[in-house]
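Structures given as structure tokens follow.
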Structure I
Amino acid sequence: MSKPLETLHGKVLILGAGPAGYTAAIYAARANLQPLMIAGPEPGGQLTTTTDVENYPGFPKGITGPEMMEEFREQAERFGTKVVYDLGVSADVSKRPFTIRGDEGIYTCDALIIATGASAKYLGLDSEQRLRTRGVTACATCDGAFFRDQDVAVVGGGDTAMEEASFLTRMCRSVHVVHRRDGFRASKIMQERVLSHPNIRVHWNRAVQEVLGQDSVTGLLLRDTNTGALETLDVTGMFLAIGHQPNSGIFQGLLDMDETGYLKTRAGSTFTNVPGVFACGDVADKVYRQAVTAAGTGCMAAIDAERWLTEHG
């Protein structure tokens, strides 16, 4: 017979433990709301897969992603946040108290802050995963400066890929855009910027077969999607720009979200369509997706929740 799940209640429950979740926890704890945080399977979110963070204010010498998230966690716990390492598998936001069911327990709350983030889409290659943070990345804004004066590749054909490629030309010697079709799906103006740039070369009808290199990326093995022919592209970095998937699955059909799963919030706030439920960070942001913007909306969510609880108890 299976052991019955323990039930924990928090006045404020924070689901997710990245920059948004930890910031929400710090603010909620300092407001004496005694937040309960469900940290999930990857506490720290996408930053735990980032080596050096050099664009977050307050760290002039830089800091690794895992170290930064550890400091966030310590600060949240210092003010009284209770962190539980569990994975939310289902939710009920139809009535208060709201309920999140996890693998290890059942969690209830008077106000819910969703900070589950988003996950970058990868190609699914073993070599790609092995070389993540060692030349394979999904964020040019975060990591482009590490590839100064180097040759890099961007994989994708949408607006994000065009933006990443254009951004990388500011510091990289050359940028190769690898696209599996013979035309981009990006907006016309973004395409024109890429196609007219002297330091960008487009490889049409090419798919990445393998990421080359042992300790770091040394090149890509490309496959012609029409003929199957293979060729090698010498680059030291590969930037994935094939989209992100918001981690909002357990709220499907429960909260308003766009066609790709990003939670919708009221303009200028973190309120969702359900009173008492708030969303912050990358699960509600498909534009910026930066640690500092996630932290900012985490602050907003805690303040929104505090004020809402003051009015509604």
Structure II
Amino acid sequence: MAKGGLTSRILTPERKLSLQVFFSNKLAVVGLVIVLAYVADALIVQFAPWLIGLKHPFEVIPDYSNPVPQPPSWKHPFGTTYPGIDLLRAVIKAIRLDLGLSVVVVVPGALLGIVIGIVATYFGGWIDDVLMRLTDIFFSVPYLVLAIAIGYALGRTITSMVIALIIVWWPLYARYTRSVTLQVKELTFIEAARAAGASNYKIMFRHILPNALPPVLVQMSMDLGTIMIVISGLAFIGFLPVANIPELGYLTTLGLNYINTAPWTVLVPGVFIVIFAVSVYLLGMGLMDVINPRRRSSL
């Protein structure tokens, strides 16, 4: 009885409806499965690489005795890339780094943007003007160019790349959160909280934030794929000077000189980037259905 009561408290009618809406979108379910596979890969490589026989999980191991790319075979299912790197093992390792970096960029950038967006909208006036003009300044410069400039100013390292991407990514969430907060702050329960004497902090982060968060989370899920593409692009153009780093963009550069004779050296890491980007997009579309009142009422 207690177990049934606990289950009923966890799976409320509202949550059951949300799950029903999400799982009715077959493409979203496919996206979820693929994303979970990437997450499982990253966790295994990070915490239990011995389960899949990885002796050097955080670097790719070249084989200079046979540096020329070899085609896919039983020994190397994805083939090898220059200089003798097994692509299957390299991709397994690279997913951990690319996925981890994407999360490290998206989450802090979203948190910063959410706070700025809520504060600007709630207080309004000159605070809103100053914060939104600052946001517009960042929006006026292409984010990739700004990220490269900031990264080179801080140094060509993974840490500087992450900092640069956080700096250029928060304005998106600030603008998005502001648009959602403008609608929420005028609702009746916010006026009731003010009348009850609730502090500004409590109103912003206990009343407004939970209502503004769902659409922001949808945007965050989609941005994971975008950030992975950006990180791979920066690695591709040589932003990261570190050799033998297990990163999908870096793996693409290794096979660039062999693209005509060994196309798998570029296609394999590129396909895994695209698969993840498409998967998180499909997942995001499923989450968007969950918060869509029309979609919920149709079931």
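Key figures
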| read-out | value |
| --- | --- |
| Among I, II, which structure scores highest (criterion: mean count of other Cβ atoms within 10 Å over residues 139-146) | I |
| For mean count of other Cβ atoms within 10 Å over residues 75-82 computed as 17.2, the structure of I, II it came from | I |
| Source structure (of I, II) for distance in nm of label points 7 Å out along Cα→Cβ at positions 187 and 203, computed value 2.8 | I |
| Comparison of I, II - label where relative contact order in percent (Cα under 8 Å, 6 or more apart) is highest | II |
| Source structure (of I, II) for volume of the Cα convex hull per residue in Å³, for residues 91-170 alone, computed value 170 | I |
| Distance in nm of label points 7 Å out along Cα→Cβ at positions 163 and 211 derived as 3.9 - corresponding label from I, II | II |
| At a computed -7000 (helix-only ellipticity at 222 nm (-39500 (n - 2.57) for each DSSP H run of 4 or more, over all residues; to 500)), which of I, II | I |
| Given 24 for percent of Cα pairs over 37 Å apart, calculated: source structure among I, II | I |
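Rule-based calculations on the coordinates, nothing more; no lab input. Nothing here was measured: the structure is a model prediction, and the numbers come from that model. Cβ atoms are built from the backbone, for glycine too; each structure is taken alone.
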